[in-house]
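Novice: In structure tokens below, several structures.
Any read-out appearing in this document is the output of simple, stated calculations on the displayed coordinates, not a laboratory observation. None of the values given here were measured: they were computed from a predicted structure. Cβ atoms are built from the backbone, for glycine too; each structure is taken alone.
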Structure 1
Amino acid sequence: MSTYDAVVYDLDGTLVDLDVNWGAVATDVSAVYEDAGKTPPGDGLWGMLEAAPEVGLEAAVESAIATHEREGARTAPRLAHADELLDRTVPVAICSLNCEAACRIALEEHELATAVDCVVGRDTVATQKPDPEPLLTAVRALEAEPAETVFVGDSPRDELTAERAGTAFEYV
């Protein structure tokens, strides 16, 4: 990895593998829509999350997803890149599409919390990746500049987020 003034990591699929059955999460979120007499959008779990504010279900949908994420964070296997956190000499943050509480639980479970200066989850700011604001919030918290920061992630969404925020990007 090249030299940067700060490093921001995605969490799930990058540092840990959240122990979440995403199909079960989608089923639970679909039930939130059905219990409210609303038809869930047909574009999957993240589509249901994005559409939830439009039908007044934002809090209930967020709660259903976050419950699974928090539980899955407690038993999430640690991935190889997590060891990098302990060796960093620059400020480190997490920017995740998972809820902030799940990120913090996973970091605590793997004794990584003290290596991280800032955690930005899906529910920390008003927008989610690939919008650049969550990543920029993490960069600002580290008192770094986007051009001098690398975002390390595992998905095209992470790469697009980095591009939009003006940071470098590296795949795990």
Structure 2
Amino acid sequence: MPPNVAFDELLEAAQHSAVHLEMRDVYGVGDEADDFELWRRTGDRDADPASAYWAPWVDLIRAATARGVTVRRARVVSEPVTDYIRYEHAGTPVNIHAGEQVRWLPRRHTSDLMLPGNDLWIFDGQSVLFNHFTGEGNWAEPGLELRTESHIVKQCADAFDAVWDRAVPHDQYNLL
């Protein structure tokens, strides 16, 4: 995430839940570019929760779940999936190891759902942090937008819940 945003503070302040809705088939954020290129060349994905790449995220999620925060991530994906989604799938065991629950939903099963236009995080059902990306999948300016209006939070929470209810748990999702 862009360094100017206090995502860590939002997650650290969460008391009950933090949910993440991802809807892009390709991301191109700079902090994972080297790892993605290595995976593309070799098929090897850093899956060590203690590695320099993963440890900050693992520590953040573990601290949240230790406080009793439920962390869920739902990914809406086109099928057949992109190389990037294959890369994400290969790293998802680390997300789960850290304490996240992760599900996948093929995009073809979302046609009757009203989904927000951007990826997002919802914290305790009280605030939504929208993630803004460029067409190539890198962070746009501004990268994040925090909203707390109750009607926006409710719309996003309803969308996440609809995706979550239809989505397949990671260990049962087969990449196409």
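Novice: Tell me which structure, out of 1, 2, gives -11000 once helix-only ellipticity at 222 nm (-39500 (n - 2.57) for each DSSP H run of 4 or more, over all residues; to 500) is calculated.
Specialist: Numbers: 1: -13000; 2: -11000.
This figure was derived from 2.
Novice: Additional query: Taking 3.2 as the value of distance in nm of label points 7 Å out along Cα→Cβ at positions 77 and 117 derived from one of the structures shown (1, 2), identify that structure. Please list the in-between numbers first.
Specialist: Values: 1: 3.2; 2: 2.7.
This figure was derived from 1.
Novice: Same structure, new question: Looking at structures 1, 2, which one was Rg/Rh (Cα atoms, Kirkwood Rh) calculated from, given that it came out as 0.99? Kindly include the intermediate steps, with their values, before the conclusion.
Specialist: Working: 1: 0.99; 2: 0.93.
Source structure for this number: 1.
Novice: Which of 1, 2 yields 4.7 for mean projected area of the Cα convex hull in nm², for residues 53-100 alone, as computed? Before the final figure, lay out the partial values.
Specialist: Values: 1: 4.7; 2: 3.6.
So the calculation was done on 1.
Novice: Work out distance in nm of label points 7 Å out along Cα→Cβ at positions 61 and 93 for each of structures 1, 2, then name the structure with the largest result.
Specialist: Numbers: 1: 2.6; 2: 1.4.
For this comparison of distance in nm of label points 7 Å out along Cα→Cβ at positions 61 and 93, the top structure is 1.
Novice: Match the computed value -0.98, -1.02 of log10 I(q)/I(0) by the Debye sum over Cα atoms at q = 0.29, 0.30 Å⁻¹, for residues 85-124 alone to one of the structures 1, 2, and report its label.
Specialist: Numbers: 1: -0.98, -1.02; 2: -1.09, -1.08.
Of the structures listed, the value fits 1.
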